[in-house]
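Asks: Pasting the structures here.
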Structure I
Amino acid sequence: MPNGLTIRWATEADLNTLRNLMTLAIDRLQSSFLSPEQIAASRAVMGLDTQLVRDGTYAVVEDSGNAVGCGGWSRRATLYGGDHSTALRNPALLEPGRNPARIRAMYTHPDHARRGIGRLILNHCEHAAASEGFTAVELMSTLSGQPLYVACGYQAQERCDADVDGVTVPLIRMSKPLIMS
């Protein structure tokens, strides 16, 4: 584990902290990839899915007790989106071994980027999904997240742009087989 970092499953008590961390990450880490209009539009398709917290599949990474990253996995069909993205939601349970688990809502505090936090969360979530019998995972990546996912073995499957009131937000559906030792 990277120096000084801890990881645990999030609880309802973490919700406000997680929302704040997500807002910072969306606003600052995408600025090299998206226009201000696209960043504003991306808030309509990104954010906290509290179902992940209720399911016990959403992790928070802390540095000296401060949240510096979060992300999760899901055994549900929803691929991406927050509580407010009702059109994107599908709570149906996936079938391990047949359907890929979902990697969801990965965010790193901008002041802590490039410290291994994303890799830590991915590893944690991939192992948890594999322990429940899932043999593959998929996710919907932003342009800013794509380099991390490629470095961690994910392959792009298709570009799936989101249209938010006439503003295009570029997204990439990616997947990876789970080969756990």
Structure II
Amino acid sequence: MLEMDVLEDTPGVRFDDVAGLSEAKRLLEEAVVLPLLMPEYFQGIRKPWKGVLMFGPPGTGKTLLAKAVATECGTTFFNVSSASLASKWHGESERMVRCLFDLARAYAPSTIFIDEIDSLCSSRGATGESQASRRVKSELLVQIDGANSSRTNEDGSHKLVMVLAATNFPWDIDQGLRSILILCNFLS
């Protein structure tokens, strides 16, 4: 079900199709494209970033750039919204997050784009936060943090899973998630 809902093989958008945003394009090329083109260079202390958090007002091209990254890198693109991962059944949302990352590793190299991540990962301890919401945040943090650790393909190459996230409200996002993802500002 998750595979049918969020998987796109090639979005067909290139960096040249995105007008402006030269600094954001440069950052995304450094964070995502180069580690895929030169994996031998990004070893040890220069290991690739775990992900990028893109933020800015609506309509600034965050989703378009995520699709461009997947196309330029030739990765499998997972376009995820909170509705794709939400479930009313106890424990099902955490299982969907784990399944998403397992699926991304199976299709590696892959790019997971989580749109409006603030709806999934608001600050912990906020008023009205439920236990289920905390478990989903914890599972998402564990999966993002361990997405690229010690997993290899049959040929010995590294299974790279890059996480891109977008939000309009970066200050509402959990501090743990902000510390894992590199911030990319779309306000300029």
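Asks: I, II: which one has helix-only ellipticity at 222 nm (-39500 (n - 2.57) for each DSSP H run of 4 or more, over all residues; to 500), as calculated, at -10000?
Replies: The read-out comes from structure II.
Asks: Next question, about the same structure. Thinking only about distance in nm of label points 7 Å out along Cα→Cβ at positions 61 and 85, which of I, II has the largest value?
Replies: When distance in nm of label points 7 Å out along Cα→Cβ at positions 61 and 85 is computed for each of I, II, structure II gives the biggest number.
Asks: Here's a follow-up. Comparing mean projected area of the Cα convex hull in nm² across structures I, II, which is largest?
Replies: Ranking I, II on mean projected area of the Cα convex hull in nm², first place is II.
Asks: Let me ask another. Where is relative contact order in percent (Cα under 8 Å, 6 or more apart) largest, in which of I, II?
Replies: Across I, II, relative contact order in percent (Cα under 8 Å, 6 or more apart) peaks for II.
Asks: Right, something else. Out of I, II, which one gives 1.8 for distance in nm of label points 7 Å out along Cα→Cβ at positions 21 and 101 as computed from the coordinates?
Replies: I
We did not get these values from a lab; they are worked out from the coordinates using the rules stated. Computed from a predicted model, the values in this text were never measured in an experiment. Cβ atoms are built from the backbone, for glycine too; each structure is taken alone.
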